[in-house]
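Student: Below are structures written as structure tokens.
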Structure 1
Amino acid sequence: MLPQWHVIRGKRSVNRIERVFTGRRKAFIPFITAGDPSLDVTEKLVLTLAAAGADLIELGIPFSDPVAEGPVIQAADERSLAAGTNLDSVFNLVERIRGDCQTALALMTYANPVFRYGIDRFAKRCGDCGIDAVIIPDVPFEESEEFRPAFSQNKVHLISMIAPTSAGRIRKIAEKASGFIYCVSSLGVTGVRSQLDDQISDLIVQLKKVRDIPCAVGFGISTPRQVSQMAAIADGVIVGSALVKIIAEYGDQCVEPVRQLADDMIQALDA
């Protein structure tokens, strides 16, 4: 059973991550890059996505070497960094958002920024400002124990990932997983894809035999049809590059086009 965490001052009166996967439909999990095109627009996007019905919102922390990202999110990282976004400004943004929004929030980052900030300091800041989960895609399962205690102490889920290459490690990953498991739908980096790997369905079936923990599928999901396909096999669907492409196209005027795509994705889940 997932932990029931309670945080002082109402920041986390219930475990928001558990709530993500107990709704009437499969969870919709959008990803956007914090600070692209600006932190003010990011704040509007988060509040708009939450109002539209997003169950968990992933905020990418911009990084100069995002090895898991394709060209769309790499370009978003570059724009955000050029605008001056840094870790402290992202944490301050989350604090402002938490004044108006209790939708679950996750940060997606890389090991280098966490090390430079300090693992304990990073985890504490996450807990204090109301982050519910952190995803660090370049930290393999075997090295995650260096990070896990600090996040656990601060009541933040460190999200484990599985991919089509993880078959031999599913039991170990499932046993240590916290919050939910991020299932990578395709090998390679993030980005819009016309087809998704069929192996992910078998992988989720194997994982559920080991432990009944929520599974959310991401990497390459970009259309309502793909959302519907993945919802048939998983507990949640993560959409990133398709939204970030819209942000790149519309810039400061991206909020309404992003909402429209989010509405289409949620309608696909409702169906």
Structure 2
Amino acid sequence: MFFNIGARYDQFSGSGVLETQKYSEFNPKAGVVLKLDTIGSFKLTYGKATRVPNGFETLSAVAILGDPNNTPERMQNLQFQWLKNWGGNLRTDLGFFNTQISNRLVTDANLSEELLANGFVGQFINIGDVTQSTMGINGSIHCRINKIGAMLNFTQLLRTNDGYGNEIAYIPFTMINARVNVPIHFINFNLGAQYRGTYSHPAEDPRDPVASRVIINMNVSTKFKDSPWRWYATINNLLNTKYYYPSSSLDFVNHFPARGIQLSTGLQYVF
């Protein structure tokens, strides 16, 4: 059995417009690992982190207004995980997690008439009395047969809470990623796929829900024999899947379209 305990302490001090930003943050972390030869390893970890507001969230004066009084978001994560090596070519893990974010920074669309007249569409503000949380399970499988490697992982959200008793809007509850790498002589094929489904949808949003989607990406590369040059080609969204995300403002009734199929190719010089 192994124990790991640590902490991080930060003292922040702003200057100029951020002169009032003087505060400290204490972030502990802890973990325990139990290793059993026949069953595998069990991990229980806890961590707390701080995300300091960036320049847009404090000093922006463009479409979305920043605020020098904004303070950091605070994130906590509790995770339990079981890992098992089934011989040298197969590894699995399965886990549970619970994540919380407090003092959230959000874009507030309730602007004054004066700010609206100046062209602003939102303002970054802290919501100090609201804690957003997410709970779910995740796992992965890693397999290697000769030179062929494959990976599959998934995340299934069980519950989300935006801090007001509602589901967090516009996020997928089911996420699956798969990837396989196949080398054939001097050519390497890398094929990946991702599934995103069961998107949450606010009851007050009259627009259509975000549809489930499958995205397939492929990368082909080759290194010429006795040459430092390597050629590659990448195709993103191979199926040309069309999917749309809505804006966070219900006043904007349209959706933001995703990019279609993308192709890139080039030469690389390997030192």
Structure 3
Amino acid sequence: MIPAILEGVQTDGGAFNVREGNHAENLSTIYKIRSRLQPLLTLTGDYRDVDMVGSWSPFDPAKNLWVAVEAAYGNGFLKRLEHRQQYKVNVFRQAQLGNHEVTLFGIGYYGFSFVPGLVPLGTSGLNDTVDRRQRDQTHTGELALNDVWKPDSTQQLQLSGFFRTYNLSLLSNFGDGLIRQSEFRTVTGANATYLKDLGSSFTFMTGTDYQRDAPRRLNLDRYASDDQSIYGPFEKVTSNNVTLGDIAPYCNEPPA
């Protein structure tokens, strides 16, 4: 996500909380996203890095709609230049449809860099890297939809879902030859939460949280040649398809 779109961040410092996610798979962090962004264009940089951020929103303040983009290029601080590229796009739309507040949020990301700093312990004189073929590439896209329905002043039903894709290709050398780790995964999730005010002191809450994480083409390949002018062909070491799924109902009566 582009930092300018965030209004606040909340972390769960307690024990496992099903509403905030499975801690075995991800961190428990809630991001509060701005419903309005002022149009802007900023450019920052130094002799090694440059970053550009832009956003657009309609002039009508009643329309909670914006698009934000970011492009960054940098070389870090190690001796080997990273030639790091990062491109992001975030889209937000919120509308009030009767008693329903509907929110749509989308993310797109692409990143590439050469990897410095992977040097075996006890090895010196390698100019920050044992193998100049080391590099990484990732891209991801996510779409999330949320509907908050308030039939009256004492009840609220929230329905939400998301779909995400993720791709990784990482070439590394830890002293035993070049290896490639790659995967393509899809992640889907849904949540339903019902709240009912019970007087002025208590609120009853119940719901269900579901997530399915499906890494595919989870591959590990090895290229044994020391010739750093070429990349392949690679020899396959392992290849797996994995599916992780969890569903968790919950019910409690927290203080209002």
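Student: -0.65, -0.78 is what came out when log10 I(q)/I(0) by the Debye sum over Cα atoms at q = 0.12, 0.13 Å⁻¹ was calculated for one structure; which of 1, 2, 3 is it?
Tutor: Derived from the structure labelled 1.
Student: Going by distance in nm of label points 7 Å out along Cα→Cβ at positions 184 and 200, which of structures 1, 2, 3 comes out largest? Show your work: numbers first, answer last.
Tutor: Details: 1: 1.2; 2: 4.4; 3: 5.9.
Across 1, 2, 3, distance in nm of label points 7 Å out along Cα→Cβ at positions 184 and 200 peaks for 3.
Student: Computing distance in nm of label points 7 Å out along Cα→Cβ at positions 64 and 120 for each of 1, 2, 3, which one ends up highest? Spell out each step's value before the answer.
Tutor: Numbers: 1: 2.8; 2: 1.4; 3: 5.6.
If we compare distance in nm of label points 7 Å out along Cα→Cβ at positions 64 and 120 over 1, 2, 3, the biggest value is for 3.
Student: Compute mean count of other Cβ atoms within 10 Å over residues 128-135 for each of 1, 2, 3 and report the one that scores greatest. The partial results should precede the final answer.
Tutor: Working: 1: 22.6; 2: 14.8; 3: 19.0.
The structure with the largest value is 1.
Throughout, read-outs are computed from the coordinates displayed, never taken from laboratory work. All of these numbers come straight from a predicted model, not from anything done at the bench. Cβ atoms are built from the backbone, for glycine too; each structure is taken alone.
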